[in-house]
Structures are given as structure tokens and as C-alpha cells.
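Undergrad: Structures follow.
Bear in mind these aren't lab numbers, they're just calculated from the coordinates by the rules spelled out. All of these numbers come straight from a predicted model, not from anything done at the bench. Cβ atoms are built from the backbone, for glycine too; each structure is taken alone.
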Structure I
Amino acid sequence: MINLTPHDITLRTPAGDVTYPPSGQLARVSTIATPTGVMVAGVSVIRNTYGPVTGLVRDGSGVPLPCIVSGMVLAALPPGTANVFAPATGTTAIRKDGQVIAVTELVAA
């Protein structure tokens with residue numbers, strides 16, 4: 001599993017913790033901000049849409065190799081994209097002082 005985020009990802013498994021250090025490569029997605037014309041509390045409201053994802057490592061046929069990306073990158077991919085996962089940082093995540101230190105689940109595209 002290739003970690004395409006800038007920080008360690010630790011999976012808490014029944015056999016113990018497995019930590020994936022950053023690979024040095026990053027998967028990214030651009031955001032495109034579109035003004036809505038609405039103001040709330042004196043500030044403008046925008047709507048973000050995602051641009052293309054860059055930085056996925058792919059095999060010779062173009063399929064991504066198994067990797068971990070951020071939730072934002074995952075959300076920008078087409079549903080069902082093979083081999084790309086994000087840490088599940090919801091209620092099942094293990095936290096210390098409010099920070100996620102391990103996850104017990106991965107989210108699929």
C-alpha cells in the first residue's frame with residue numbers, strides 16, 4: 001500500500017498496528033471556487049467543485065496501484081475507482097488529544 005499523503009497513516013488491525021509512512025509522492029486535487037452571490041455574516045459564500053486528481057501511481061494499464069489518499073482526494077474520484085482508499089476518520093478512528101492516531105477502517109472510492 002502506497003501512502004500518497006504527507007503524514008504517517010496507522011491502521012489498527014487485530015494483529016496490531018501497521019504504519020504506512022509517506023511515500024514522498026502526493027495525490028492532490030484542485031478545487032474550483034465559484035461565487036454563489038450569497039452573503040452570510042458579511043462574507044461571500046462560494047461553492048467548491050473538484051478538478052482532476054493528480055499524483056496517483058498507476059500500473060501499465062492505467063489502474064491505480066493500492067494506495068492511501070486524503071478524504072478530499074478520494075471524494076474527487078469516480079465512485080468505484082479501484083485500489084484507492086482514505087482513512088476512515090469518523091467515529092471508529094482512534095484519537096489522542098483530539099488528533100487521529102490510528103484508524104480501524106478504510107474508505108473506498
Structure II
Amino acid sequence: MERTIFHLRKKDLVQVMSGKEKGKTGKILRVIQKKGRVVIEKLNMVKRHKKATGNTPGGIIEQEHPLAGSVVLLFCDKCGRGVRTKRILLEGGKKVRVCRKCDNRIDK
């Protein structure tokens with residue numbers, strides 16, 4: 001079963017709503033559409049043991065681990081928190097995301 005996350009895109013500023021990273025904000029680095037997950041910059045960090053290959057040295061590295069897309073909301077600058085969004089159609093036929101609380105355009 002495919003889970004799609006239409007309301008989130010790469011480089012969006014989001015706020016985590018549940019889990020160990022609750023309340024933190026960050027920028028989306030990657031969206032994994034098939035699994036319904038997102039990778040957020042400097043959040044949900046895990047340590048991985050990496051084996052040395054060729055010229056690159058091995059060791060313990062820290063990297064971001066994917067979070068479920070359902071636990072993050074887009075961050076609204078005007079409201080100052082994560083908010084639900086809706087889409088509106090502009091005159092030119094372009095769709096933009098808008099905050100449901102304050103009608104602030106999230107897409108610039």
C-alpha cells in the first residue's frame with residue numbers, strides 16, 4: 001500500500017507534533033513518498049557504524065533517520081507554529097498552500 005504525502009515538499013519548514021522530537025522545527029531534506037516518511041535536517045539523529053571502504057575511513061557516524069509524514073505539520077511564520085493547510089487556486093491557475101487559521105500563503 002502506498003502512502004503519499006502531498007502537503008509536504010523538500011525544503012519546507014516543518015514542526016514535529018509527536019514523538020521524542022516533539023515541538024522541534026526543521027527543514028525537510030528528503031521526502032520518501034512510497035513509505036510516507038520525511039527526513040528532517042538535524043532531527044531524529046541515529047548513530048551508524050560504517051565500515052571503511054577504499055579511501056574513506058570507517059567509524060561511527062551520525063545521520064538523520066526518517067520520520068513519519070503524519071507527525072509533522074507545515075510551519076506558519078505568522079502563527080508561529082505548525083498548522084494544517086488547504087490549497088487555493090489563483091487566477092493564473094496555480095495552486096498554493098494556505099494556513100487554515102490565518103489564511104497566510106505558505107508557498108511564496
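Undergrad: With relative contact order in percent (Cα under 8 Å, 6 or more apart) as the yardstick, tell me which of I, II scores highest.
TA: I
Undergrad: When you work out Kirkwood radius over Cα pairs in Å, for residues 46-93 alone for each of the structures I, II, which one comes out largest?
TA: By Kirkwood radius over Cα pairs in Å, for residues 46-93 alone, the leading structure of I, II is II.
Undergrad: To test your reading of the models, identify which of I, II gives 1.9 for distance in nm of label points 7 Å out along Cα→Cβ at positions 30 and 54 when calculated.
TA: II
Undergrad: Supply the structure label, taken from I, II, corresponding to semi-axes √(5λ) of the Cα gyration tensor in Å with the calculated value 32, 15, 12.
TA: Answer for the origin of the read-out: II.
Undergrad: If mean count of other Cβ atoms within 10 Å over residues 38-45 is calculated from each of I, II, which structure is the one that comes out at 8.4?
TA: That value comes from structure I.
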